[in-house]
Structure 1
């Protein structure tokens, strides 16, 4: 790597060489990143990306690692981590306590707790969802109780030209398991429109119920990336996988959960290769039996 780029990374944040990505994903698998960069302020990322591009180095941005499968060989180039921010990354906008600006690095749990203390509601569907706000925006995270796009009014981004700007949400940006941004967009944060709850106890009670329900239905005692496959139109992925006879099927240390068949869990010894091969096996079996292609919602990085 060019000395100027290394100097730039040290000036704008912390850089770690050959950092194991297993430390930064909820699957707890994945090989090293060549240059793992934690920025002090993400507004520098346009300049960092330009410098990396000039050196011919790949540039990858990740969040909390909750929706990632990283190759056992790792990731080449510069990997930027936008995570680890607490409630200091949340601001009440102007005099309207219903609108909050939330930095992409803020954990969903921290955002939820911040809003609950102010008796706000509308964000309860995030209860128990892992990861950071930036990743939640990018994938339009949510459940049958709500989606990020329901409460997200505007996003702050670095565009493909490296400029920091804000972009209003529009219906054309919204899709299932994703928001449509121009290629090369880096999400810095979002403006969320919440509502004042009728009583402070109601959203707290609802969040507790949602978390209990997730604990009962999902294998949270094992490392995973949550739901692995998107639901094809007219189908539920978990049911297709179950009806294909794959409940509990295992390759190496990777196993289809017996509690929820759209979860692939790391039983303790899984490699990313195990998980990847199990994903492909599920796709092949479901397509062979039902003629339905399952599309992963898990983001895969590196060479498989």
Structure 2
């Protein structure tokens, strides 16, 4: 089990480096995006893209898949992409991130995407060990000169199968494998690759996944062969299930902690959680202490440690809600 200590926090109170933001508001989990999707309101999508671009996002993520509140068929997405992508590109020149596990989504998106109207390369979100069309996806990334996000939370097993990574060493080896594939088979540079080390709801993390992600960042950042690699997480996953009043603070505190380990991108909400907390904010130390409680001792399970971590998280949430 992971035993790496947290990196000590700076004490000068300065803001940590600002990560580049992949804006997440075009997602049917958000009401504005869901309403735009249900009405096929192109103007609504244009507004969300420009809002994020104007707020300083580096890319806008385009995820029009279904959620618990709305069902979306693949055919509906494929019909709408050729309509919405040119419309977004008329409203802003921000780079787009195409987010879906279905390779057909990416094919249609790239056909509709006009590179001459974009300030940068499109982003393939995301590659993972379990993708059925992994070889074709890697080929597509090379052919279209794309950047890409690699999920380190799934690993390749020795028997040829894939599964969830429950150890930072597994995640690190997965990153190394993907970097080799992308450099040799897709002619990508290290700068083209963004690694998602994995993130889980911190208040319900009975597998130690938050610490595995942080330890993966440590391992990758310490490897000179991976110098120049980028790192990102889906930030809204972190505080899922915690009280609404504490959620943005927790997410911003995570940005500070992970930023010291190399995190330089985040899929985030530009209106709420895209700025790290000050390095001397008391929540930083408190959150680090709670995460240390989530590391299993020699005589206990990850689940035992996870419940202890959850208790600490809820305690500190209560403190900040009262404030």
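Brief remarks follow.
- Structure (1, 2) behind the derived value 33, 10, 8 of semi-axes √(5λ) of the Cα gyration tensor in Å, for residues 66-105 alone: 1
- Computed -13500 for helix-only ellipticity at 222 nm (-39500 (n - 2.57) for each DSSP H run of 4 or more, over all residues; to 500) - originating structure among 1, 2: 2
- Which of 1, 2 yields 13.0 [mean count of other Cβ atoms within 10 Å over residues 162-169, calculated]: 1
- Which of 1, 2 yields 23.8 [mean count of other Cβ atoms within 10 Å over residues 146-153, calculated]: 2
- Source structure (of 1, 2) for Cα extents along the principal axes in Å, computed value 56, 52, 34: 1
No value in this document is a laboratory result; all are computed from the given coordinates. Small disclaimer: the values here were computed from a predicted structure and weren't measured. Cβ atoms are built from the backbone, for glycine too; each structure is taken alone.
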